[in-house]
Every structure is written in C-alpha cells, then in structure tokens.
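**Student:** Each structure below is given as structure tokens.
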Structure 1
Amino acid sequence: MQTPTIADAKQVERFLLATRTIEMWVDGGWGVDALLRRQTRVHADLDLIIALQDAERLKQLLESLDFALVPRDGLVYRAAMGLMVDIHCVRFDERGYGHFDLPQGGSWPLPPSAFQGRGVIGATPVQCLSAEAQVQCHAQGYTPTAKDLDDMAALQEAFDVVLPLSLCR
C-alpha cells in the first residue's frame, strides 16, 4: 500500500497553472482553504470538479504531465512527484445545474450558484465550490471526520453558512 502524500500549495499552484486550459472547480479541503484564502491544514489530495465533456481531455493532459491513474474508485491520478488529484465529473444541463451521477443510479443536482465560489491557493486565484455547496457536499454520504467538522466550522465563521446538525460539534 502506498503511503499517502501531502499536497502543498506550491504543488497545487503548479498543477493548476499547467491545467488552466480546462475549466475546473476546486472542492474538498483545498476548496475550503481557497475560500478562506489561507491553508488551514495539510491535504492528502486535490479534489476537482470538471464538466464530463472535459474528462478525456484532462486525462490526456494528466498523462502528458506524468500523472498515472490510481487503481481505486473514480478518476484519481498521482504524479511522480506525489500530488494526488481526485476528479469528480458533472453533467451541466441547459439551466447550468451540475449533475453528479450517483453510483446507485440517479443524479444529484447542484445549482449554478454552487459553482460561483472564488478563492486563492497560494497566490493563484481559483474557481471553487461556494461555501454553501461545500456544506452540502460534506453533509452527504459519509460520516464527517474531525477535519471535516473543523473545515465546516471555519466556513460557518467566515461566511455565516448554516450547518446541518451532522456537521455541528
């Protein structure tokens, strides 16, 4: 089993600059930190949301940058230098909703406002999920960890978002 790597802001910035031809939104821990405009903790990976139609182009770009597909669920790539990127694809409809296809069938729609988050990683401006969308994503499908609860508390303090009970301490 491979030891998890730690992604630092410089690695993430280099990656984002190298892949800037593809529209993407930063999600997860880096997405929270981007919204907060500071790194609050260490991160094992970079979670990205892209439009489904860009997936093949991003795969090719990642391979040209010496990233290799990691054998696990979803589209997860790791660079020789260690950065791991977890890619989540959405289908955008005519109204701008982004639909995540769920493994058990159906889809989970995120409204256009979910994709309006703006933040910074290091000195690099990024698109990210909004604070409200981050809360929704963290409240679905798994038991939140201590770092998730810390992230959500930081978003609540910075953006006055309402947290569901499952994300409150």
Structure 2
Amino acid sequence: MTKFDDIIYEIAADNFGLITSSQARAAGVTNNELVQYARRGRIERVGQGVYRLTRRIPEPNDPYALAVALVGPDAFLYGEAVLGMLELCPTNPAYLHVATPHRVRKSLPGYIRLVHTPGETAGAVYDGVPSQSVADAIRAARASVMRGRLEEAVERARQEGYLLADDAREIARELEVRT
C-alpha cells in the first residue's frame, strides 16, 4: 500500500472526501506530497489548505462539510445552514453560515457567510459535520427566517428527534413572543 492509500484516502474517506493540509501533516504527509498528488490528479485543491479526493461519489451534505473545512479549525455550521442541512425548513441555498471563534484571514468563497463567535464551539455533530445544536440554530435564525418556517423547523426537529418535547415547547413559546 502507498502513503496515499494508507493515510490520505483513509482520512478523506471518513470526511466527505476532504483532507486538510494540517490533517495530512499530523499523519506524516508533507505539503509537497499533497501538491504532487494534486498534480497527478488523485486529489484536487478546493481551497487554501483543503484538498478533495477526485474519485468519489458526491453526498448531499458535501457543500456543508466543505464550507466548514474551508473556514478552518473549530469552525461549525451556524443558524440557517444547520436547518438547511437537516432539511428542517426551506432556507436560502445560496449562502451557508459558518461560525468560528478564530479570526479568519484567508479569502473564502462568496457563498460562505462567516459569523465570528468568540468562545463558542460546535454544540453538535450532524452527519459528521460540526454544527450548532438545532435549538441554538433555530434561535440564531430568528432574524433571517420567517416565523412560520421556524415553527415548521421546530415541529420537524421534534419529530425527527433533534429536539426533546420540552425544548420544542420552549422554543415555540420564544417564537410566539417575537413580534
């Protein structure tokens, strides 16, 4: 087996086909080796320090995982993006909200809406993507998602097990208070 098969493929296969240069470096693969694999067509560079396997079957949540990887370590889906990924209510697919407690200096694609959250970290992991908890995501989306859609999200989240009945009632009450 090669370094690609033993290290890069094993890491990327469990991470939506993505591997970051820091993950590769921690596993003993240099940046130069990543560049060589990209030149050979085994991986493709999709952003600063982020690579993707070229031969893999796409998954529905690939864009969400990619957005989090592009922002960097400790990044997580935020607000509307969590609701959209879990298909709890209709959201604007043109933008993905990603939060990070760190300062981000690299340029990001225009579809990523960066939210700076000092001291806050991911509250959950859904389908392998670090995310804000559903309850917190609904609360965060109050400013940008219509109330009817949020009420629908609360009900679907309760039905699908993302929210306990008590939490769903509390959030529904908070939504009613909003004018």
Structure 3
Amino acid sequence: MLKKPLVNNQIRAREVRLIDEEGKQVGILPLEEALRMARERNLDLIQITEKVDPPVCKMMNYGKYLYQLKKKEKKKKAKTTGELKRIRLGFNISLHDLETKVEQTKNFLVKGNKIKIEMILRGREKMHEDLAKEKIKKFLESLQKEIAFKIERELKKEPLGLTIIITKG
C-alpha cells in the first residue's frame, strides 16, 4: 500500500529543506515561507522525506506527485514478481511433444518466470517412478542445451506425481 506523504498544512516541522519545481535546491527555510512560495506559484508543498533534519520538501502538483509514486511502485512490483508457470509432462510423452515443451519452457525462462515442471502419474504409472524420473532428466538435459537454468527445488515426489522447480540461471 502506498503511504501518502504530508502536504501543505499537514507538515509539522519548523524548518524545511526546499526544492523548487525544477529540482533545484532553494535551501533551508522556515515552513511558513516555504508554504507562501508554493502558494504564489500555485503549487503544493510536499514532504518528500522525514528521515533527515530538517525534512526535505518539494514544490509541485500533489496529484502529479502521487501519480509518479504509483507508477514507480508498479514498475518495482513488475520487476520483482516472476510468475510461477507450470509445465505438465505426461508419462507417455512423445519426443516431439517433449521438444515443444522444452521450447515453451525456454520462452518462460527468458521472460524471467519460475517454472514448476510436473509429471502426473496415474494408476500403474506410479509403480514406474524411476522411468518418470528418467523422462524428467531427459527433459532437463534438452533444456540445458537451449538455455542455462538453476534448480530452485529438487525433484520431489508428491501425491499426484513428481515436481521440480527451476529458474533462469
């Protein structure tokens, strides 16, 4: 959630370090004088940071400032979240289908996503877990030829079959 900065009469400091609308430092001024300067230019006085003494304030349009903050936060969020994509391999997957899945996985890795590779085992397929592990290893070897990746979570047996999670390396 976006924490809204203090604006105009909400600012409680006696003195502020003022930055004008072009980004140039005006200097340390009493709060009343800084507010008067902002009003004369039909702008708001926005407290950028309170971590320093005196706090840094900037003269600009409050709505525009909030828009820039939201935009910055959205951009940061987009960079951090690598979506978890799932690739399902069947026990009896053909060589051509395996190549198609390798290509699809490569595309996901290039985009920065995590990939959970699943092999669902049904009925008697559960008895041939070693064959399923071999198929997954073959898939990973084919993928290794195409693109570098690292294993985030090792091959694990789950109730429905086998899973492994990989990310871009």
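Each value in this text was obtained by applying a stated rule to the coordinates, not by laboratory testing. Not measured: the values here are computed from a predicted model. Cβ atoms are built from the backbone, for glycine too; each structure is taken alone.
**Student:** Of structures 1, 2, 3, which gives 3.4 when distance in nm of label points 7 Å out along Cα→Cβ at positions 20 and 148 is computed from the coordinates? Display every interim value, and only then the final one.
**Tutor:** Details: 1: 3.4; 2: 4.0; 3: 5.0.
Source structure: 1.
**Student:** From 1, 2, 3, which structure was distance in nm of label points 7 Å out along Cα→Cβ at positions 52 and 92 = 7.0 calculated on?
**Tutor:** Working: 1: 1.4; 2: 2.3; 3: 7.0.
Label of the source structure: 3.
**Student:** A value of 2.2 was derived for distance in nm of label points 7 Å out along Cα→Cβ at positions 60 and 132; which structure in 1, 2, 3 was it taken from? Walk me through the numbers before you get to the answer.
**Tutor:** Numbers: 1: 3.7; 2: 2.2; 3: 5.5.
Answer for the origin of the read-out: 2.
**Student:** On mean projected area of the Cα convex hull in nm², which of the structures labelled 1, 2, 3 is highest?
**Tutor:** Values: 1: 10.0; 2: 11.4; 3: 14.7.
Biggest value here belongs to 3.
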